[in-house]
1. Quick check: -14500 is what I get for helix-only ellipticity at 222 nm (-39500 (n - 2.57) for each DSSP H run of 4 or more, over all residues; to 500), calculated from one of I, II, III. Which structure matches?
2. Give the label, chosen from I, II, III, of the structure having the highest value of distance in nm of label points 7 Å out along Cα→Cβ at positions 18 and 154.
3. Taking mean count of other Cβ atoms within 10 Å over residues 178-185 as the quantity of interest, name the structure among I, II, III where it is greatest.
4. Suppose you compute Cα extents along the principal axes in Å, for residues 74-225 alone for every structure in I, II, III: which one lands on 56, 35, 22?
5. Given a value of 19.9 for mean count of other Cβ atoms within 10 Å over residues 58-65, point me to the structure among I, II, III it was derived from.
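All of the numbers you see were taken from the coordinates with simple rules; none came from a lab. All values derive from a computational prediction rather than experimental measurement. Cβ atoms are built from the backbone, for glycine too; each structure is taken alone.
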Structure I
Amino acid sequence: MVQGKEGRGAFGGFIGPRTLLEAVRNGAPWLFDGTHPDSGRVPSKPAQRLHEHAAHELGWWAILRHAEQLLQACEEPTPAQRTDYFALCLAAHFASVASYVPTDVDAKIRHALWFEPMPEEERGIMLELALGLSRWDITRISARCVHMDETGPVSGHDGERLSVLCGALLGMRAAGRKDDAERVDAAIDEELRREARAFAILEASPGREIEWLNLANSMTHNAGDILQALDRKGVREWSQEPMERYGDLARTRFERYGGAFGKAATLYRELLASEGHRHYPMREQKLLRASHELLLPLGPFLDAWGARLASWPAWGAREHAAIASSLIEGCRRVAGQEGYYRALVGFAKTRSGGLESRELETQLSGAAKKLLKDTELKKKLAVRRESFESSYAKRARALLAGWR
């Protein structure tokens, strides 16, 4: 596969396809090196156009594998190349959005590419790509899914899909394609109903509060993705009606979808908002990009993730100390969060000698050693996982006990 970067704006003013592909390779090398257990399941059948690889449940991966079809960047791409570029942007975004280094193509798949002049045939292909995103299986490239037998998995990827569908809805309205706009509208409504149903199931299921809170986290971000896609300068001519139906679900008009998104936002705002930062301390730690099994789950419930880090077999004392140092320093750098403390609890409980073992201490950064002596940090690390999660469950139930 061709490697290297193009100049800025190499592809009709957009980020070049080779540069985009390298960004995914940088953040998720395990998609390209054959180490992921699903690597052999990616279809390899050749196709005339890049977008034709999208139909498989691992279509995003197949598009990345066949991206050489589009790697010869040009300043004036054809309409067909622009459509295939849209497919590549979708694939790159879905492959990386739950990684430590997501690609920055949100605006392109939500807005810019939907309003480019194009033949109606190409517009139709883009529409089918957007509607077909529900087929893509992302459960093995995200640690942020709430897996539910009753409804299927729910995650932040669904918010990305919803935002693309919102772009499609506005694009179809702008193009005067009423029937297609109605198809997209129905797909958005179906997804929101599915998520609301998942919330209702977990709300009525004592003992599943951590799943419930993780779902509330994802749903609140998904509602935000919709709002960002609809409430944007330059598209409001076509977004007024969709805004009435889908805009600001987390904060107003809670009669929509049984109030599930308002309830989710209440839980998020009161219990989880401090965990919604961009995890820059972990992005800087390249060791974490070695495997999909090291992907970051939703905070603050990171005890099991910390335990996995502490027992990762490919690392020695130096690497484990580097990870512990990043977590310890992350506690200082991100005010209000609890997740890194919980990861440290899991790490210390799993590793022989804990964070104060002689082998680890000799490798820790000076800043980390100093922070380990902090009274507040020690106090947080003394809280047992069961107590921590039980307190969140009780607070969640109390918050919604009197909800309208």
Structure II
Amino acid sequence: MKLEIPYGKDKAQPLVVPDQNFAAALLPNDVYSGFEYEADAVQQGIDDPIESEHLEQFLEGAENVVVIVNDGTRPTPTARVLDVLQTKMRLDSVRYLIATGAHRAPTEEELSNIFGEHLPAVRAKIHSHDSRRDKMVLLGRSKNGTDMWVNDIAVQADRLIIITSVEPHYFAGYTGGRKSFLPGVASYWTIEQNHRMAMKPEARILGLQGNPVHEDMMDALKVIREKRIFSIQVVLDRHQRVFRVAAGDLNSSFKLATEWANEVYCVKISSKADVVISVAQYPMDVDLYQSQKLLDNAKLALKPGGTLIFVSKCREGIGDEVFYNQLARSKDPDEVLRNLAAEYKLGYHKAAKIAELSKWAKIFGVTSLPDDKLERINIRPFDNVQKALDAALAEKPDASVLVIFEGSVLVPRVV
């Protein structure tokens, strides 16, 4: 089987999987939106809001409108939503708060990707959330003890419009919805408090009920229940086109969007494989920190003792050094996990997930990172995916091989 494996923004690496080893190549499910044009899907979602007044009524009398949008690490089609919103409001009359969470501010290229042709008109109105330096307001505390410190720009707004997308998330259950606030525009301290619960086994992909991270987010958001919010939540299909849009009430639209996300991203497989190749496609390939999501999703399709090959250019290197330094402290994953259990800092949950995986599987990495960087954290480095597969098959010639495209969001499920 000959395949082209995406690598970076516009490039690909060839891969040949022997026919006797090839199990399947997974893509998100091919769904049909019923709309010829993406704008029509966006329009319908906005014009038929869930448990909410229409956008035009929502905006009546507004004096300080803030639009919260996702940063460059998410595939949210913000510009395509703005194409429709410009028929209902002046885009240059409102402010834009980029929900970076604890990430860095977007680059110029990422700003262009986020806002598209609208960037020149709205540039002066854009602020990238800085979780460490921006003015924050304490709104209250969740029952789990998370202090809800939120960016003052969002707090002072008399109307909030949220543009986000919903995909499976490896510990929050799903992206979207409440994540626009926590971690989106929350303080670093608030994010750290919330994400410490990602260390618990109940914090899992597709899981909301009993998930402490999700429940803490929902509980924390109760302190802003009086805030007037119009949510626009997009689900993309496997071609990165708009599939469905749920708008209106934040929580109700999120719930519906998760059901649509399951239709796209939950892919059935008949059995687990000996070798799983999982691919981070642009822009999800920004760094090793973000690429960890590949591993957590792909492990659901991997047999114990198998080999997981992740393909991610890691264009900007490691990312957050905190999680990397913890992994690099020892070659023994059990020792890494003991160290992590002693305290929590933001990023430790990612180190724990990698350490847990390395206890029962081999991890190969096809990245642009220096070899020694990966070797220090028990990941065997390769400069192309064919070499990585050949090495895995040399160890187990009869191995079954499964290839996962869109590995950051696709969830394989054995049925």
Structure III
Amino acid sequence: MDFSYTARTRDVLQQVERFMDAHIVPRIREYNDAIHAGHYPVPFMGDLRELAKSEGLWNLFLPHLKEHEPGTRLSNLEYAPIAEATGRVSWAPEVFNCNAPDTGNMELLHMFATEEQREQWLDPLLRGEFHSAFAMTEPDVASSDATNITTLIQRDGDDYVINGRKWFISNAARPDCRLFILMGKTDPNNENIHRQQSMILIPADTEGVDIVRNPTVLNHTSPEGHCEIVFRNVRVPARNLLGEEGSGFALAQARLGPGRIHHCMRSIGAAQLALELMIERSLERKTFGKHLHQHGSIAEWIAKSRIDIETARLLVLKAAWLMDNVGAKAARKEISMIKALVPTVHTTVTNRAIQVFGAMGLTPDTPLADSYTWGRALQFADGPDETHLQAIARMEIKEGQEKLGASAAYLTPPLR
């Protein structure tokens, strides 16, 4: 495995870093002020997106674009350091049309949409004309087990009728969110619990779609939303089914593989920024006659944070390499490993940085409080850590059963 940056990666990374230094970082305060004043979307976002598109920094995440589809066509491994760079500012990925959940939805539509669905939904999303949401998680069941979902998608003549309640639906509060990709059950009595689910495309303005509220996350309001939504007798044409009936579970797994890698890439960027801020603060502040970095505990935090980030980055690069070379199915253990590891690294490093900053670290004067909140939320997003740990353990046990006894030669025989 070779994780060295290709010439193309270096070129695009330099472009992205220059763009961020010139156009994004100087606007962080302006963005925060606009959000806190209730102005969303922020006034300059459209201009920044057009500028990024004009410079070819667009749809960086999707390697298999067709000729007519706008984008940079980077592999997962090539995209990894670029996603890390954009992860340093929470809203930067949107500038490059690389923000979740739009990225996952575009991946899903790219793999499974009909030509009609592509023209109506995928092509405009690739051009950045609107945003979309993915409606899977439900408040009334443990959604860490996706077979639990209860939302019904029932055939009625030439239509499907959807009834159910979803929540933690990112992007749903955006005024230009025009599409929900919803996962529900078309065959709840199927003996194969992984063939009960399907996915369907629901225009956001369809009658019966009721956004109930946008709950805060750790008392932090997300302007794009983590909304609770009721779908009450929502009727859409049967042609809006994505894939075939019963394929919803498989489609979800196909969608979540790349999405999990993207989250982890951006999360490492946020952790790296937290470490840099921690070091700068420790060089500037003194307590008891010494700079903070001269205190043993803080020096240890700095060292451990570097080890944590490097370990996480290497594992993410391995997962990205495997995705490119053997596919998501063969990389499923590594994908679960990074999803269980990286959010913990993100929150651990950020928490150390907050402690070094003291009270300031809890305020909007640094990005640390918001970063910690998002890192903590990532321990649930795309499957909670515990689900991934169980999956890793199952794969390890299966491999152990296949090789049972192979390690016996390393045991010391008992004395007689």
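1. The value was obtained from structure III.
2. Numbers: I: 4.4; II: 5.2; III: 5.9.
Once distance in nm of label points 7 Å out along Cα→Cβ at positions 18 and 154 is worked out for each structure, III has the highest.
3. II
4. Source structure: I.
5. Details: I: 24.9; II: 13.5; III: 19.9.
Only one of I, II, III returns 19.9 for mean count of other Cβ atoms within 10 Å over residues 58-65, namely III.
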